[in-house]
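Pasting the structures in now, so scroll down.
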Structure 1
């Protein structure tokens, strides 16, 4: 059975002191509790080493929000996959819609990042999704398929089996528009069928596909009840334990 996952993406929030306090609070809240999903917190780079001393790696795991597409060298300000792994982090978010939109990350760049992440035993949480103009033009399937194909389909079936996908309906994040549970399921099912065509049903059915479109404590249970929605990539609601915990408990 594929894993259910709830991953918190803190984005550019929390000082080191605030972040470690939040990690301690979440770890305490989940210690000894029976939960039916993997819980991951993806913090800013400067938090990683400290947070990995706080989380137990069982009830709470940690990840980064990005890594470089180069091994090492004269790339001022960049953080390599090896550096991320050296902190004890096990996951890395790659291709988030904000990275694609604000920092010009292409599918070709992301392909390199995925390769380096896997070489350093990190599990990529690979983000895909369409913007409003693409959704309104009915091109959402075409866009998402291209992102998957160009970013991931050079991988062997064995390596693809180490990937987690996260679908972001970019058009429904901070726009006032809302993606319905049915729309989420429709796209997740399309993504899984795209994987079936490339890697076969066994690999596709083992791949966790997370929903990254304003998931919160009020809609998590409905979203997660869909057969192809295996959890969430959570933004703002991951910044407070009392908002994040109900999402974890929705499974």
Structure 2
């Protein structure tokens, strides 16, 4: 049964996901989703997802796009002021969640062990995940980027079973290439994606599992560089930030496949 499921996922999904972060108000969010859905038309080769602020999930519940949550607390309920549980997010329309985004790690100090709790909670709720990983500038300059990212995966993700692992989507974010004036080359992006896939293969001792996981690029992907990035053999799409706030730009990225 495991083998059958793994082989069923050999054709990796192409995904373009828009992380809206703390942007837009309700009318803007609704208008953006409607514009994306209209421009999407018959493009079924790429799965489009949007991650709005959580307060707008209910308003976007019936869109044709997959709508996800940017964050959640792993507890079922309790005294966690300001947090939202998976049950609450599912209740208002979330069908996928981000885990481990660089801003959650850096600004809110979410550790690898805490992210592991989130991963486990998501699987307990049968909630699909995009797991984010990536290194800061100091690690890139030290030449230990792949080791750093592999540790993130090992401590938060690699406890999953093979069946669970093939249901994970990974997003690589080169933090050093975001807002630093430095730019990640296509070669650097592909090298890390290839390294992540090799780390999965080594841990699970299976090229089938490694080849089944979609890995997205999350380092300032836009309509200008998307085609070149998506042509890389190990890049399966993008986790888009600022460019996702414009429907035409977002669709142009999706059409880059």
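Quick note: the coordinates plus some simple rules give every number you see, no bench work behind them. Just so we're clear, the structure is a prediction, and the values are computed from it rather than from any experiment. Cβ atoms are built from the backbone, for glycine too; each structure is taken alone.
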* Asked: 13.1 is what came out when mean count of other Cβ atoms within 10 Å over residues 80-87 was calculated for one structure; which of 1, 2 is it?
  -> 2
* For which of 1, 2 does mean projected area of the Cα convex hull in nm², calculated from the coordinates, equal 13.2? -> 2
* Please state which of the structures 1, 2 yields 3.2 when distance in nm of label points 7 Å out along Cα→Cβ at positions 16 and 104 is computed from it. => 1
* **Identity of the structure behind 2.3 (criterion: distance in nm of label points 7 Å out along Cα→Cβ at positions 32 and 192, calculated), options 1, 2** => 2
